[in-house]
Structure P
Amino acid sequence: MRSILSVGCLALCLIATPSYAADPGKALEKAENLEQNAALPQPEAPVPKAAAITKAEVQAVDPQGKESVDDAITCLSRTIYWEAKGGKPEDMEAVADVVLNRLGQKAFADTVCGVVKQDQHKKNCQFSWWCDGRPDQVVEEDRYTDAKEVARKALNQQLKDRTHGALFFHDRSIKAQGFAKYVKTAETNKFVFYKP
């Protein structure tokens, strides 16, 4: 009798409890506001809790890594994923830093997607994954989940800029001669970072 009563109470609680699934639309709206804030000369920090993207919200956007790349969360997450997926968390955070550091700079676009896709028409993409001719869909969901969490923290301005204002970077395995005109600002296990 007691177990029947317990099951009945549990069923009633589940029916009466509202669903709290994250709304991807709300996350995208927050992300748009946060990228606008990040583009300001003096961004508001810390971001108010109500304006911040939650873990559930960021994971609700492009959950399988197969949606079109046309919003701040997806553009930043895929850039982190494709540029640094084999690296450590600090590599992923540093890639996010470079994208956000470019916002509001005269030579770059004023949206995350604009920064990521800049110069694609010239086939001279700022981020190699964007016009390398390969599919852009995610193949490792766990690494994409990690990249989305880094993107969330970056948009929420919860990361310290590991790159010290860098606008450019390259993989350590590349002998990038064109970077000699820039000032090296930081290094991670995977990348070297620069600014003018």
Structure Q
Amino acid sequence: MPAPHQPHTPAPTPRRCPSPHHGARPPGVRITLLVLHSISLPPGQYGGAQVEQLFAGTLDWSAHPYFESIRGLQVSAHYFIRRCGELLQFVDCERRAWHAGASQWQGRPDCNDYSIGIELEGLEGGPFEPAQYHTLAALCHELAARYPLEHVAGHEHIAPGRKADPGPGFDWALLQRLTGWPSERLVGLWPAPVGKG
């Protein structure tokens, strides 16, 4: 839990960009996990509309050679945080976004069922911007006030061997300082191996 004496800046109001890629969560499920991802389209290029278009199902697959390798992909996340800290929301948190794929956390499969997915604009393994951490920390607090969150994990922790984002460039210690949360809640601060049990 955050230290009680620390004031928390509210998260920016998200710009809503509805995605068709979502479904119902299983009845009675509790949302206990935040999953952090990194994405940029084309890889390493920032600031364009391509990530929004991918999640919205409107990406022009012929616009860049890389897009042919992901042609037909139907994915989404609940939130996307741009390099400047802007917050976008694609799927309502009560709905099941398609961000985790084949995954498990602490022996529980299908992380999409009980998690909220947050994409950070960035390259897997690369660094992220201070504005992104500030928006992320504020969003973490807002979501923790609404849901019984137990852990914040990277995609790499719930799909090891298949996914490696956000990767070693993500500063888990900075997220801990900004949230005031204990290391037990932030999986990236755990000793390896993680995601077992």
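Every read-out reported here was derived from the displayed coordinates using simple, explicitly stated rules and does not represent laboratory data. Note that the structure is a prediction, hence the values are computed from the model and not measured. Cβ atoms are built from the backbone, for glycine too; each structure is taken alone.
P(r) over Cα pairs in 5 Å bins from 0, in percent, for residues 129-176 alone computed as 5, 15, 13, 21, 25, 17, 4: which structure among P, Q? Considering all the candidates, the number was obtained from P.
Among candidates P, Q, the computation of mean projected area of the Cα convex hull in nm² that gave 13.9 used structure P. Can you say which of P, Q returns 24.8 when mean count of other Cβ atoms within 10 Å over residues 33-40 is computed? Considering all the candidates, the number was obtained from Q.
I have -13500 for helix-only ellipticity at 222 nm (-39500 (n - 2.57) for each DSSP H run of 4 or more, over all residues; to 500), calculated from one of the structures P, Q. Which structure is it?
Only one of P, Q returns -13500 for helix-only ellipticity at 222 nm (-39500 (n - 2.57) for each DSSP H run of 4 or more, over all residues; to 500), namely P.
Once Cα Rg over 2.2 N^0.38 Å, for residues 89-184 alone is evaluated on every structure in P, Q, the highest one turns out to be P. If you line up P, Q by mean count of other Cβ atoms within 10 Å over residues 41-48, the top spot, with the largest value, goes to Q.
Of the structures P, Q, report the one carrying the highest value of FRET efficiency 1/(1 + (r/R0)^6) of positions 65 and 145 (r between Cβ atoms, R0 = 35 Å, to 0.05).
Evaluating FRET efficiency 1/(1 + (r/R0)^6) of positions 65 and 145 (r between Cβ atoms, R0 = 35 Å, to 0.05) on every structure, the highest lands on P.
A value of 28 for relative contact order in percent (Cα under 8 Å, 6 or more apart), calculated from one of P, Q, originates in structure Q. Given that FRET efficiency 1/(1 + (r/R0)^6) of positions 49 and 137 (r between Cβ atoms, R0 = 30 Å, to 0.05), derived from a single structure, equals 0.35, which label among P, Q identifies that structure? Here the read-out was taken from P.
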